[in-house]
Structure P
Amino acid sequence: MSWTLGALPVLLLLMGFPIFIVLLTAATVTLVLYMSVPMVALQQTMFASVNAYALLALPLFIFAGEIMDRGSIADRLVNLVRASIGRVPGKIPLTAVGAGAVFGAISGVGAASVATVGKVMHPSLKNAGYSDGFSSGLLVSVGAVGVILPPSVPMIIYAAAADQSIPRLYAAGIGPGLLIVAILALYCIWVGRKHPGDDSSPLRLSVLWSALKRGVWAMGVPVVIIGGIYGGVFSPTEAAAVACLYAALATVVCMRVLPLRGLLDAAISTVRFSAQILVIVACAGVFSWMITVNQIPAQLVSWITAAEFSSWQLLFGINILLLLIGCVLDPLSAILLLTPLLVPVITAAGVDPIHFGMILTFNLAIGLFTLPFGINIFVMQSLFRIPLPVIYRGLMPFLYLYLFALILVTYVPAISQFGVDLLM
């Protein structure tokens, strides 16, 4: 059985099969060869995997992000962030960090942040004298912030897979998200000292007020989501539905930048993206059920307990594993594949599953811009035709910054606990 649940998935991945085919094939072969269970169990388990109330938030948050993406929200956010920054070195890259964080918090999808903010900020960075390597590395890495800050799509998937609270995960994401934003901002200030061509105009209240009037509707989405959830007005799923309604009213009625046809296009794109995710969720549910009924997590816990690893050693090993997995799998697939295996292990070691959710999310966010399959890298390359070696070289400083932040998030639980204590 070990070859069907271990070697076979690895072989299929190396052969280039989609992840949902890999998971479903491994589970089916195991069921046929080693278990006396009716085949109808596959369909029942697949349906049960997606028949979860928490997963309703997934297509709704995606739809809200699609609407905002099509409604020229990025331009308004960039102008608002730029107007709010005074005379400091590295003003333009700082604007990219701020706009990327805010838009990422709206969309919850890293690649969308790279594409949308990158279109606005890359020309400005280039005109200010920043190299293609630095500019692409900054924009690609900033796109990963949207996976860490709430409302994050991977957090919804982890909450469903690990049976954890979405509001607590969202609260826990605030500290790590602000940490990496602060680290990136400090690095941009340090680099910006060497670029006198950067826009260093002082803060002007008239310009800020004008930008605020144009960008206030865009800023309302995270306020509605976070304020509504932690104000006790509605649940995360209801917040996602309200976000969709708010985004549609803001872009179609209030700002009048999106035609009704744009709503239909956003809905079509949402259906396609949601279907791609949910088919993986369904097949991962079958695979997770298979490894659970065959006592694989329990055996893993017994082995680690017998080895007497300390919690810091265990977390160090898990971080290495997650970084390697993140290089070859997208975050959603990796979460669905690894959560059933790792959550029992870390729980037995006394690690809070909410804290571990932040460690998992942070690791897989790094995977979005790590060789060889980081999706953010290819989004940037396709948009601006920058050679991949240039992007790779420009990414290295940002990779080191993220790894430093990952160490802090892993071994200083107070960073994740900060938001929970603040809002819960």
Structure Q
Amino acid sequence: MMPTPYPLEEELGMRYYASDTPGIGGRLRSKPEDFLVEEIPLPISDPDGPYLICRLTKTNWELQRAVKEIAKRLGISHRRIAWSGTKDKNAVTTQFISIYDVSPEAVAQVHLKDISLEVVGRSQHSLTLGGLAGNRFDIVIRDCIPEGLSERVREATEATSAGIPNYYGLQRFGVVRPVTHIVGERILKGDYEGAAVAYIGRPYPQESEEAQRARRNFTETGDARAALAELPVQMTYERAMANHLVANPGDYAGALRALPPKLLSLLVSAFQSYLFNCALSGRIDAGMSLSEPEVGDRLLFQNGREDIVSARNRQAALMQIRRGRCRIAIFIPGSEPMAPYGRMDEIMQELMEKWEIGAGDFDRTSRFVETAFAGVLRPITLSADVQAEVSDESARLRFTLPPGHYATTVCREYMKADPYVMI
């Protein structure tokens, strides 16, 4: 295992690479067409359902903004549109959305630059996050280090096939402003003012100077009216929160609720993602294997079944892991009390104690956000059969991942580069 040299990855708990081979460097997304994502849907078949299922293809669009624009063209609330996965902005992405109670004819009248919508069916139910079979990726990494490029790509491909740390990627925490987990932590503690100030006011160096200045001024003064005048017009969410504070001084909880419900829930779950990353790195710190189970480890099988490794079943568990039938997993806490079984549960409990957050905080936040935050198991390794090609100073990677796994985590293993060149 090689430790990352990048402070931002350290900050987000992404502290290790699986292989010790030097990275290929390079840059992701030199143009959106270098990062192609195609969602693999679950079967859809119900001609009488009230939800219209559409294939959405977009280039260089942030999903929430695309949904708002589509809703505006349809003359409906954006809350009537749902999806199974949040895709990258700086990319060409194909995914599915459900729209409640609209006609195919209305959808056909939606015309937006770099967006296409195609009706593919109907359903009795709205799409839900994670309700997909997986995603196919076709990615080009350009301007790689030319020395030994083929050999470095080969070794990274072998590592990825064997299994790499299944970290939540940078975009889970905010691409330009990795702040979502910070806001989520403050929401969980009931510090709505701190959460709102962090969301509106915390600047990051990748932003424009105008945006950074507006954020700094709001942090220092708390003046929502001045922030509304200074925040760039494209910062629609921050402006919606500031506008609420102008009309309702001091109502920071209401300002947070000015955000789309899905975004608000993502802020909280981002903190859960941060806990997972930290716990996974903690396992590596402790010298524990990613592929060989220890007594007390949790197992997650391909069919969703769960089990606990014991002294009696440890060898059987090892065989099941090697056959690809299950993986070691970490329990990410939520509103349900966690019964500790092994060292990984202890590491997670130590993290929860460090942040002074417990199951009751998730329960209260579930009511505030109107979204359940139950505990969930996540595998500690990600493996993929990557089809890799090298051409001049570029590498092309084609692979498929299950829902909730990050292509940038795969690319990170190859590149070992500053995370900001992967956005």
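Mean count of other Cβ atoms within 10 Å over residues 144-151 computed as 28.1: which structure among P, Q? Write down the numbers at each step before the final one.
Numbers: P: 28.1; Q: 14.5.
This figure was derived from P.
One of P, Q was used to compute FRET efficiency 1/(1 + (r/R0)^6) of positions 208 and 408 (r between Cβ atoms, R0 = 25 Å, to 0.05), and the result was 0.60. Which label is that?
Q
Using mean count of other Cβ atoms within 10 Å over residues 96-103 for the comparison, can you identify which of P, Q gives the largest number?
On the way: P: 27.1; Q: 18.9.
Top value of mean count of other Cβ atoms within 10 Å over residues 96-103 goes to structure P.
Taking helix-only ellipticity at 222 nm (-39500 (n - 2.57) for each DSSP H run of 4 or more, over all residues; to 500) from the coordinates of each of P, Q, which one would give -11500? Walk me through the intermediate numbers first.
Details: P: -25500; Q: -11500.
Source structure: Q.
Assign the value 26, calculated as relative contact order in percent (Cα under 8 Å, 6 or more apart), to the correct structure from P, Q.
Values: P: 26; Q: 22.
Among P, Q, the structure yielding 26 for relative contact order in percent (Cα under 8 Å, 6 or more apart) is P.
Throughout, read-outs are computed from the coordinates displayed, never taken from laboratory work. Note that this is a predicted model, so its numbers are computed, not measured. Cβ atoms are built from the backbone, for glycine too; each structure is taken alone.
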